[in-house]
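I've put the structures underneath this note.
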Structure P
Amino acid sequence: MSGDLSRDELIEQGRAALDWIASYLERPQEYPVLSRSRPGDIRAALPASPPAEGEPLADVLRDFERTIVPGITHWNHPAFFGYFATSSSVPGIIAEMLTATLDVKAMLWKTSPAATELEQVATDWLRQMLGLGEGWFGITTDTASMSTMLALAAAREARPELAIRERGMAGRPELPVLRVYTSSHAHSSIEKGALALGIGLENVVKVDVDAEFRMRPDALAAAIARDRVAGRLPIACVATVGTTSTSSIDPVPAIAEICRREQVWLHVDGAYGGTIAIVPEFRYVLDGVSDADSLVVNPHKWMFTPFDCSALFLKRPEVLKRAFSLVPEYLVTREQDEVVNYMDYGVQLGRRFRALKLWMIIRAFGTDGLADRMREHVRLAREFADWVRATSDWELMAPVPFSLVCFRYAPPNTSDADRDRLNEEIMHAVNEGGDVFLSHTKLHDRFTLRLAIGNIRTEERHVALAWAKLREAAARAA
């Protein structure tokens with residue numbers, strides 16, 4: 001037997017899957033947000049060996065619902081408030097179906113001209129939506145971790161005298177120690193990028209922050225000065241617009257001035273917070289980015305785009321291309337000097353056709369529609385923060401610039417150690433209840449709860465439910 005399943009099977013089971021998707025999005029309350037599976041449960045429920053003969057697709061879909069879904073933590077649930085809340089929207093889901101059908105590898109222009117040119121259009125639309133000026137080159141990657149690593153690679157390649165592309169870094173005593181600077185509250189992807197590029201963890205300099213968890217420009221300047229005296233080479237700085245723990249905003253204009261003076265590549269991590277610049281009254285969050293060398297934003301965080309879709313913007317794309325372009329004979333094309341071949345701008349050869357879902361989402365919601373939804377999420381976060389402020393036994397732990405609230409239960413006459421214990425108990429109790437899900441961080445070394453709003457289907461009732469569950473758990477724990 002050869003060939004695919006029949007058209008009739010596609011239509012029948014495709015409709016069944018689409019019905020399941022529609023039902024899932026309409027009744028998320030039927031699922032516990034946090035999976036109740038224990039380690040090994042899902043694996044034990046599945047056969048240890050693959051089937052020799054094909055099984056009916058209807059049976060596979062039944063097993064998906066019966067065995068796989070119970071092991072899912074539902075990121076697409078409107079009461080998922082952990083980490084940075086995300087969601088898949090209807091146009092994004094439809095786009096993913098079409099992408100899977102086309103199965104494009106968006107590497108060379110020739111391998112699908114529409115994939116390349118739509119990526120150019122969609123990233124340029126996003127540039128305009130963010131209020132960035134002309135002259136930025138956009139490329140999609142899987143995550144901000146990859147985008148940031150590429151930016152750091154470009155920062156290194158921007159020093160051609162190091163000859164790292166040809167000679168590498170190993171066994172070269174004449175090569176200076178390379179230094180990267182970032183806030184002590186920056187994302188761990190910066191350190192992972194330094195690991196992957198051979199820069200090393202000890203050469204990622206954590207710059208002190210102020211009372212609102214923002215990088216201190218004076219501390220950055222002092223760190224660079226110390227390294228120059230010690231013979232080290234500053235190559236890059238990563239400023240953050242919306243840090244992971246608190247969504248604080250580093251002072252990019254002041255940082256950009258230092259980086260320009262010191263000839264240090266400035267990369268801005270706006271993976272979460274950067275997209276809020278789509279909302280006109282929040283465009284200020286990208287102040288100073290015009291003087292940066294690169295910027296990352298993640299449409300899969302707060303633009304209702306199915307994972308994965310990160311957008312990296314560069315002022316000097318030729319530097320990134322110089323770092324990674326490698327064209328073997330079997331990839332040489334007649335058009336290569338006339339077109340963009342995205343494979344030249346990163347590690348991957350084969351690339352997903354991410355531009356389709358980004359384009360469809362922008363068209364389906366429009367700039368104003370996306371802005372309205374983000375604006376509502378900020379309103380809900382600030383309302384939750386007001387509820388916290390209005391009590392005597394809860395407190396905010398950080399400012400609330402966007403849609404993330406950092407807070408904790410802090411009953412009077414209790415020690416910080418007791419409050420740490422109570423808040424950890426409260427978080428686990430709420431999460432195990434299944435109605436909502438939250439995550440935590442540590443601020444000033446104190447256990448802190450985080451409520452992040454970002455799902456397209458989250459309404460005030462979901463936020464109110466979270467507040468009620470938190471207070472109930474606190475009453476039991478006290």
Structure Q
Amino acid sequence: MKIGRRGFLAASSSALVLAKSQLSRAHVQLSEASEPIEIEGREIAVYTTAEKTNYRLSPTETLVFKHLGQPLETQICVFVDTARKFQTIVGIGGALTDASAETFAKLPTAKQQEILKAYFDSSTGIGYTLARTNIHSCDFSSGSYTYVNEGDQELHSFSVNHDKQFRIPFIKQALATARGKLNIFGSPWSPPAFMKDNHDMLHGGRLKPEFYQSWANYFAKFIKAYEKEGIPIWGITIQNEPMATQKWESCIYSAEEERDFLKNYLGPTIKRERLGDKKIIVWDHNRDLIYQRASTILTDPKAAQYVWGIGYHWYEPWSGGEPMFDNVKLVHETFPDKNLLFTEGCADSFNAQKLNDWKLGEQYGRSMINDFNSGAVGWTDWNVLLDETGGPNHVKNFCFAPVHADTKTGQLIYTNSYYYIGHFSKFVRPGAKRIASSPSRSPLLSAAFINTDGKVSVVVMNKSDQKISYYLWIEGQAAEVNSLPHSIQTLVFSVSS
């Protein structure tokens with residue numbers, strides 16, 4: 001079979017990518033080996049959240065490692081290997097949207113302080129270190145708006161004054177509570193209407209080629225305007241859900257369109273504006289098409305040079321299908337030099353009667369364990385706070401948040417998803433590395449991490465209706481743990497001397 005020059009180059013490129021992936025995996029397997037650790041007699045602090053109990057991130061017991069040796073086939077175990085280290089964790093958090101900020105503003109001062117500490121204080125709360133915010137309006141805004149006057153291609157009228165009423169004050173308080181340790185990235189839902197071929201911020205449409213440079217300039221102005229307000233911007237995504245035509249703010253990019261906008265306009269503009277340290281994240285949509293989008297962009301060296309990572313959401317299960325975690329893993333294996341970041345997920349179709357539904361939390365636990373085990377370096381929930389209707393949302397696309405506020409009474413309602421996320425965010429800190437973890441029974445899911453201070457956090461989720469006793473096993477040392485039905489636990493111990 002004859003292969004032309006283009007086919008040869010493509011084949012060579014694929015071979016190079018595969019070789020890099022294999023080398024990366026070999027590096028993990030070979031270079032991270034260390035001397036056996038001595039943990040016999042060391043204590044394990046166990047924190048539990050469980051259905052039909054009062055346990056909510058509660059310290060439930062203290063265990064001690066004892067010698068076990070080779071476990072029997074009948075002994076259920078979660079095996080952990082601290083010598084096998086993988087990706088470095090950037091952070092875990094949620095979205096600081098207009099809806100969250102507007103709901104926050106309606107709360108009494110004491111409740112505002114409670115929500116800030118609940119999310120952003122690492123001691124008394126769950127210690128979020130990553131946050132997303134919308135670049136002008138999204139569906140979770142009270143109405144559509146932009147930062148420029150209609151038709152202002154030169155962006156002379158650019159101003160973030162709209163955000164100074166609710167969102168900017170909210171973000172600044174979150175930053176203060178997190179003591180500045182909060183990486184914030186911005187995402188647009190749509191360019192201004194005059195830049196699009198459907199002349200509408202809603203209902204999809206495409207960015208007109210003649211406005212590519214103007215739109216790239218818009219990103220730079222957003223970053224600089226927010227930083228002038230005292231809000232450092234860590235990164236940006238190019239487009240929220242670029243393959244979805246929605247009744248709210250939306251815009252369509254094919255993989256080739258996103259690639260070309262990045263390499264010819266956005267990337268060079270960010271660099272020219274001396275913003276080259278900002279992370280640029282592509283895709284920002286579901287796991288279903290993630291490989292096609294990543295391969296189209298990352299096999300173009302001129303585009304790939306600007307890409308820090310690939311963002312993705314969890315809304316791909318069509319007609320009751322399963323989440324496509326393997327697609328995330330494939331991107332990680334194929335492009336190991338790029339980062340994977342979960343950028344949005346929530347349970348939609350808000351129903352106040354289901355605020356205590358245990359499936360809300362289990363959806364988070366399952367996704368977070370599988371996403372981290374597939375190579376994700378960070379995980380970002382959607383709105384951190386919504387009102388008693390699941391909004392505000394200007395197109396009535398109401399959904400669940402980990403915390404809801406009843407703006408009539410001022411009360412806060414913590415769903416179990418808040419606690420499920422907290423089992424990760426509180427105990428897995430930026431700079432931590434994922435380490436090998438393997439449960440011996442399918443009802444248990446696990447992920448393990450070692451923090452920079454030498455503390456290991458092992459998250460174990462029991463998705464079954466049964467109580468399960470298992471051994472946390474490391475190099476022949478083990479401790480027996482009781483896992484309640486429909487529960488999640490974080491087991492914390494130190495391997496440093």
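Things to note:
- Looking at distance in nm of label points 7 Å out along Cα→Cβ at positions 285 and 421 for structures P, Q, the greatest value goes to P.
- Computed 0.95 for FRET efficiency 1/(1 + (r/R0)^6) of positions 317 and 445 (r between Cβ atoms, R0 = 30 Å, to 0.05) - originating structure among P, Q: Q
- Comparison of P, Q - label where FRET efficiency 1/(1 + (r/R0)^6) of positions 309 and 357 (r between Cβ atoms, R0 = 25 Å, to 0.05) is highest: P
- Among candidates P, Q, the computation of distance in nm of label points 7 Å out along Cα→Cβ at positions 45 and 69 that gave 3.4 used structure Q.
- At a computed 23.6 (Kirkwood radius over Cα pairs in Å), which of P, Q: Q
- Structure (P, Q) behind the derived value -13000 of helix-only ellipticity at 222 nm (-39500 (n - 2.57) for each DSSP H run of 4 or more, over all residues; to 500): P
- For 4.7 (distance in nm of label points 7 Å out along Cα→Cβ at positions 61 and 101, calculated) the corresponding structure among P, Q: Q
- Winner on distance in nm of label points 7 Å out along Cα→Cβ at positions 37 and 429 once structures P, Q are ranked, highest first: P
- Structure responsible for 12.9, with Kirkwood radius over Cα pairs in Å, for residues 373-436 alone calculated and labels P, Q on offer: P
Any read-out appearing in this document is the output of simple, stated calculations on the displayed coordinates, not a laboratory observation. Computed from a predicted model, the values in this text were never measured in an experiment. Cβ atoms are built from the backbone, for glycine too; each structure is taken alone.
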